[in-house]
Structures are given as C-alpha cells and as structure tokens.
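Next come the structures, one after another.
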Structure 1
Amino acid sequence: MASNPKTATADAQFKKTQRDQDGKKAMAEYEARGIAIRAQTEKLRALRMARDAELAVEAAASPGTKKAAKKPAKPKPTISAFHRDREGSRNR
C-alpha cells in the first residue's frame, strides 16, 4: 500500500484525525439523545403529576363514591382441619 514512510505517516495521521472526528460526532449525538430523553421524561412526569392532582381533587369533591372495603381473606384450610372435619361427618 504505502511504500514511502512519509506516506505511511500521513495515512496514519489522516486515519487518526478521522477517528477523532467520528468520535466527537458520535459523542454529540449521544448527548443530544440524552437531553431529548430527559426532556421527554420531565414532560411525562409533569403530565402524570397534573393527572394525579386532578384525580385527588375529584376524589375529595365526591366523598360518597368510596371504594368498597375489601373483605378479609379466608384462611386457607389445612390438612389437619380437613381430616378433623371428615372424621366428624362419618356415618357410624
């Protein structure tokens, strides 16, 4: 490719300059993408907080529409309770 040492040095310097320029360009794109993502996140956060505040105002304005209280969960039957119930119901 390059038989002359001066040409080889010039080629190496050119490639290094190209890599530096490509790196700067890639870094600028990366930073711009990060700025755009942070801006979008902030916008969505503001919208969510506004929605939550509106829902809180609506809930405070209409106290008659409370959610039904959850019924307490039934305890799961145990094997010993199953056998105890089974023995009591035997026909003797």
Structure 2
Amino acid sequence: MSTKTIYSAEYRRLVQSLRDLRESAEISQSALSGALGWPQQRLSAIEAGARRLDVMEFLQLVGALGLTPEAGIQLAVAATGNKSRAARSSKR
C-alpha cells in the first residue's frame, strides 16, 4: 500500500519552499490568508503538514506569492529532486 503524498519528503519540501517564499517576502500567514480569502488556520495547517493543498489551492497560493502557475509547477518538480524533468518540461 502506498503512503499518502502529504507524508512524502517531496511534498514537505514543496510546502517548505512555499513557506520560505512567504517568509522571504515578509508576508505573515494572516496577511497571505487574508489576501486569499482563507482562514489563517488553513494556511497554518498546510505549512505544518496537517492539511494537504489541492491543486486549485496550490495555484491560488503560488499566485498570491507572485508566481505564475508555470513557476509553481517548476517549484513542485524541483521538490521531487528531478531537475532533468523540469528542464524538459520547460522546453515544450
């Protein structure tokens, strides 16, 4: 039986990258969640690994952090550690 992706190292790296982006932009969880129209507890749970992002939430979050959807996908691919796949997909 496979492990849920929320518990994978790749998912944790992705969430940590998103948190690092938020913190480097000096945006609080409250400010970001307010901009997204989310309760602050949702963002806190996501960053703590207690709640998984669905694809639409992921796109909303990366957009609020100033990334394009493509840059968000590249961030996700980079979290898997597979740089060659990221390079191939960006050439298409």
Exercise for review: Given a value of 10.1 for mean count of other Cβ atoms within 10 Å over residues 12-19, point me to the structure among 1, 2 it was derived from.
Suggested key: 1
Review point. 0.97 is what came out when Rg/Rh (Cα atoms, Kirkwood Rh) was calculated for one structure; which of 1, 2 is it?
Key: 2
**Study point:** helix-only ellipticity at 222 nm (-39500 (n - 2.57) for each DSSP H run of 4 or more, over all residues; to 500) from the coordinates reads -20000; which among 1, 2
**Key:** 2
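Every read-out reported here was derived from the displayed coordinates using simple, explicitly stated rules and does not represent laboratory data. Worth saying up front: this structure is predicted, and the values here are computed from it rather than measured. Cβ atoms are built from the backbone, for glycine too; each structure is taken alone.
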